[in-house]
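Computed from the coordinates by the stated procedures, all read-outs in this text should not be read as laboratory data. Please read these numbers as outputs of a predicted model, since none were measured by experiment. Cβ atoms are built from the backbone, for glycine too; each structure is taken alone.
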Structure 1
Amino acid sequence: MRTSSIAVALVVCLGCDEVSTDGTSGVGGSGGEAEGGHAIDDPFEGATPLDVAVESGPTFVDLDGPAVVDETDDWELRFEGVDIHTNGGASGDGQSKAFGPLSAETFLTDSVPSDLPFMIVDEPGGAFVDWYAYDGTAHALYSRYHVIGVRRGDELFKIQILGYYGEEEGAPVSALIQARSARVTPEEVGSTTHWENIDATAGGPSPTEDDPSGCIVLGTGERIDLTPSEAAASTEWDLCFRRDGIIVNGGQGGPGGVEAVNLQAAGLDGETLEEVAERTAESELALFDAVDYAALTAPGLAWRGDGVVSAFTGGWLTIGDEIAVVEGTWVVAGKDGVTPFFVTFESVTGASPSAAGTIHLYVKKVGGTLP
């Protein structure tokens with residue numbers, strides 16, 4: 001859940017028909033009174049409702065309608081299982097991208113927030129997808145300081161991301177990644193490599209296919225600048241850093257056969273923005289130092305290459321004993337990459353851990369300029 005630790009969730013019980021944003025059963029957001037008799041504002045004023053039935057295959061949505069359409073039509077969002085992808089990057093031939101969740105109150109406005117930091121293009125991702133928590137008020141990224149295991153064949157490494165920000169000529173710069181890593185063998189944990197200012201800037205908030213990512217080789221300490229197409233053809237690198245995304249050279253991330261695992265993934269749902277923001281490289285050094293060969297070879301670890309992740313991945317629906325629809329606002333770029341839309345989720349009907357059932361959402365075309 002990329003930013004779900006800072007969002008408010010609406011609980012949709014397994015086996016329940018539906019829970020709406022006002023706490024009552026049924027679809028709709030027309031205001032009136034919630035249970036208990038208190039008046040509520042209409043959170044969907046000026047927006048258009050749309051029901052999206054997610055069945056056996058992908059379902060495509062044109063936000064300009066909004067309407068469910070065929071794959072051959074213009075579309076912005078693809079729904080499949082519990083995943084939502086945008087028509088751009090690794091998921092389509094359009095220029096769609098997204099960011100969120102922002103606050104639910106953002107949906108009541110009519111323009112893209114002027115301080116929206118960047119948009120997220122669909123790209124390969126996996127063990128690193130939740131490496132940070134996002135503060136929507138300060139528009140700041142805070143590393144969770146999770147330790148990620150990285151495996152290339154018989155070689156094992158551990159890496160901890162220390163921050164998203166660096167300095168150039170005394171001025172703070174985003175997307176200059178700080179990290180530390182070490183090789184791990186049955187005999188010992190090697191010396192720590194300190195990675196300063198890994199260049200993930202990729203040309204700015206809206207990178208093109210010609211803008212390189214900052215890629216690293218954990219075994220040698222080498223840094224390589226590779227465009228997405230160059231990275232897709234190279235087995236040399238282990239990790240590529242592109243804006244806030246960290247890509248593993250395995251699965252859909254690349255041809256290198258590299259796998260990774262988040263050793264603290266089980267604690268993600270319980271982390272709050274406040275506690276994450278208090279962590280520092282010093283306070284989390286013990287967590288990094290504690291990871292040895294036994295920790296990286298423990299049974300049951302979910303080693304994997306990358307799949308495709310989007311701004312919605314893990315952030316719009318939480319799944320456990322309960323299914324929770326996240327209350328918030330996503331900014332989505334139209335297929336043209338320019339036209340902005342707001343999307344918010346009201347409720348789901350018939351959801352299961354593997355399929356979202358019917359999703360009740362609202363769409364609003366807004367003004368402003370996307371980053």
Structure 2
Amino acid sequence: MPGQVFGSLEAANVHEGIGGPSVHRRPTNGRSPFYPGTVKPPEANYSRVLVLPKLKSEHVGWISEELPGLQTAIYEVDNPSADYLVPKNKGHEAMVYLTYIIDHYDQLPDTVIFIHSHRSAWHNNFLLDLDTPTAIKRLRDDRVARLGYMNLRCHLDPGCPNWIHLDRAEVDFDQHLKPEEQHFSFELFQAMFPGHRPPPVLSAPCCAQFAVSEERIRDNPKSLYEHLRRWLLDTLLEDKDSGRIFEYMWQYIFTRNAEYCPAMNSCYCDGYGVCFGNAKKLEDWLKKLRIRELADEELNGAQKDKKDKTVIDEISDRIWKLNQELNSEKADAYRRGEDEKNRAIERERIP
């Protein structure tokens with residue numbers, strides 16, 4: 001469910017410049033509201049673009065191999081002769097994302113997908129085999145249009161809930177799990193969003209890969225993106241730190257929700273057509289997966305300790321049965337997700 005909305009009507013929708021003038025159709029609590037966007041009729045096509053940063057040394061051939069025909073905007077940030085250029089290679093993916101929006105603000109496709117250059121990563125979705133092409137192929141544009149903004153990661157941890165505290169005493173910062181928290185402050189937030197009331201907490205699933213509708217991008221004036229890019233160019237923070245700050249600001253930029261932690265089952269089902277039926281059934285599947293993982297560890301230990309063959313066979317048989325159940329239930333979820341009625345059942349309610 002969307003988190004709390006902060007701000008004032010005057011700051012967001014009346015002032016010229018960074019915060020205005022308002023382009024919102026229906027102001028809610030003085031901020032850009034989280035309300036349904038315009039969804040096309042069933043089976044209608046949505047135009048798309050894939051936006052990503054890369055280094056010259058990074059291979060992205062998987063895009064043309066797995067996603068032929070998909071429009072791309074690939075920013076080779078360490079190549080001054082690249083087709084797509086940034087003012088400065090700074091802030092990791094944030095500079096690329098903002099630059100694309102600024103340069104294409106008046107000519108956007110229906111869905112803009114912002115991703116990293118790697119094909120597979122730990123922070124991709126497990127039920128999509130951690131595979132970026134699979135996620136992009138299965139991504140449902142109608143959900144992006146409806147919500148306006150969709151984090152591509154369905155799993156909430158790390159990042160949700162109750163993650164980055166702007167109101168926390170410095171002595172209580174979590175330097176192990178959240179080293180970036182020390183760089184967040186009310187002053188930083190106000191510098192990035194002049195006139196906006198700073199929230200006490202920022203929360204969103206990691207890791208700065210998301211899809212945004214054309215409509216939602218334009219819910220913000222172009223001047224806001226220009227201001228944020230100028231902040232990024234001027235900040236004295238290290239590259240990794242300024243990029244991480246944006247990682248927990250995107251949900252605010254595109255929803256005006258400081259905390260935005262959608263239900264995992266809604267994300268998987270409505271977003272990718274992987275429908276277990278409800279949140280509990282998905283949680284049950286994940287618990288069974290964890291049992292299988294523990295059994296894998298048990299088997300490795302037994303083999304390392306050269307346990308009796310009967311012990312190893314018993315563990316192996318247990319793993320085989322768990323895998324059969326997991327694969328069958330996953331296949332059922334994929335089939336269930338092909339039906340719009342099933343996707344609608346797990347779709348979260350939005351105002």
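Among the shown structures 1, 2, from which was the value 3.4 of distance in nm of label points 7 Å out along Cα→Cβ at positions 63 and 327 calculated? Mind dumping the intermediate values first?
On the way: 1: 2.2; 2: 3.4.
Considering all the candidates, the number was obtained from 2.
Between structures 1, 2, where is relative contact order in percent (Cα under 8 Å, 6 or more apart) highest? Show your work: numbers first, answer last.
Values: 1: 27; 2: 22.
Ranking 1, 2 on relative contact order in percent (Cα under 8 Å, 6 or more apart), first place is 1.
Between structures 1, 2, where is distance in nm of label points 7 Å out along Cα→Cβ at positions 143 and 279 highest?
Details: 1: 1.0; 2: 1.6.
When distance in nm of label points 7 Å out along Cα→Cβ at positions 143 and 279 is calculated for 1, 2, structure 2 comes out on top.
helix-only ellipticity at 222 nm (-39500 (n - 2.57) for each DSSP H run of 4 or more, over all residues; to 500) computed as -12500: which structure among 1, 2?
Derived from 2, not from the others.
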